[in-house]
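**Q** Below you'll find the structures, each written out as structure tokens.
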Structure P
């Protein structure tokens, strides 16, 4: 039985390592999502983590208590493999369903703090750099009432076209 446990542990671990190394994410949803509650049995994460868990648990039981009945050892290892396979598949399914939106809209800029990269005044445009959602955006800007010097901190008040209207951060 130890050979079976060792084979399952090595095969499952190899599948996990290959999936990580290749960056595979095609099967993270645990099936096609249309197969009902049993579609998880068709997912790669279920089988790879289940095999690795089954093999590792069986090996550990064999090493810790070699006198334990093989049937009990098999039952514990199989249930551990099933639980681990289900948990890993479900976790990857939940993580794979999350979508990140880093698209920056004009409304996202309003209220953000930035810094002047090209001096400006109410009649002459300058440039401002604003960091929004992890993206550094450089836009033309005009001051509301007073000249702004290089590297001054500003707050974006509005966005008309591609030109921002800003005010000195200390004035708020």
Structure Q
């Protein structure tokens, strides 16, 4: 019998970074087209206000995403207990792993894992894991472990998972 125990460092996804960057570029481009009058039939003040709103949304989206981008260390025990910690640089203080629990709304697809985790502090954290975040074997093993945890969670009635 295979154990689900593993320890994996999840690197930020380059694919997801490119998609977020593209989405923000499209929002800014839409703002530029609105400001130039190429889209819609609005008066100049409304066009400029809408264009600034698009530009502000693009800037907010890109800065929020890139500030929160960091590697995460996930430990899963053989019994299905999850502990997570942000990977820190040598210049910062060492962070202790926090126990976490898989929540409903977790999405486990063949090429995407969106783990919704409730930390002991009560906060909810979502971790997006694409195949470019870890090795192929680590992705497959992590997917199997999360499915096993989800099935046990569903059986015991603690919390149902969506899309599992």
Structure R
């Protein structure tokens, strides 16, 4: 029976496993961004808080997109357990550096799955992941931009709040 189920899959079983792991990463990122939004609100960075609330929703959307792709193609997607995320940051710059690091990790994971699709000749999954490859480039650029802004202007409090407004304009 298991062989019959595997024959009815539109995508490679190895890719399904990797995509289920990616679902966990997306869920963790969504949770992390909620924690960051909370930190920002507690420290008066309202524009950054909004950005991180939006990022959290976007990561959840990514998770659901992968989840649905697996199920639509005969696989079984698993609801992820979300690991504990930090709610403590040294500064707004530390927070954005953490976000950038997380985006880079997600990009590496997506690219690894993409290349595995190519190796396994799973064209459907490779084409599906192309959107995520492009999306991750945008996510990294957004966080890299924020890190540069905060690094350039130091830690003068008035300056930091002015920069927070600038962040919301992109």
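**Q** So relative contact order in percent (Cα under 8 Å, 6 or more apart), computed for just one structure, reads 28; which one of P, Q, R is that?
**A** Clearly, the read-out refers to R.
**Q** Have a look at P, Q, R and say which one yields 39, 18, 15 for semi-axes √(5λ) of the Cα gyration tensor in Å, as calculated.
**A** Working through the options, I get structure Q.
**Q** Now, a different point. For distance in nm of label points 7 Å out along Cα→Cβ at positions 20 and 148, which of P, Q, R scores largest?
**A** If we compare distance in nm of label points 7 Å out along Cα→Cβ at positions 20 and 148 over P, Q, R, the biggest value is for P.
None of the figures in this text is laboratory data; all of them are computed from the coordinates on show. What you see is a predicted model; the values in this text were computed from it and never measured. Cβ atoms are built from the backbone, for glycine too; each structure is taken alone.
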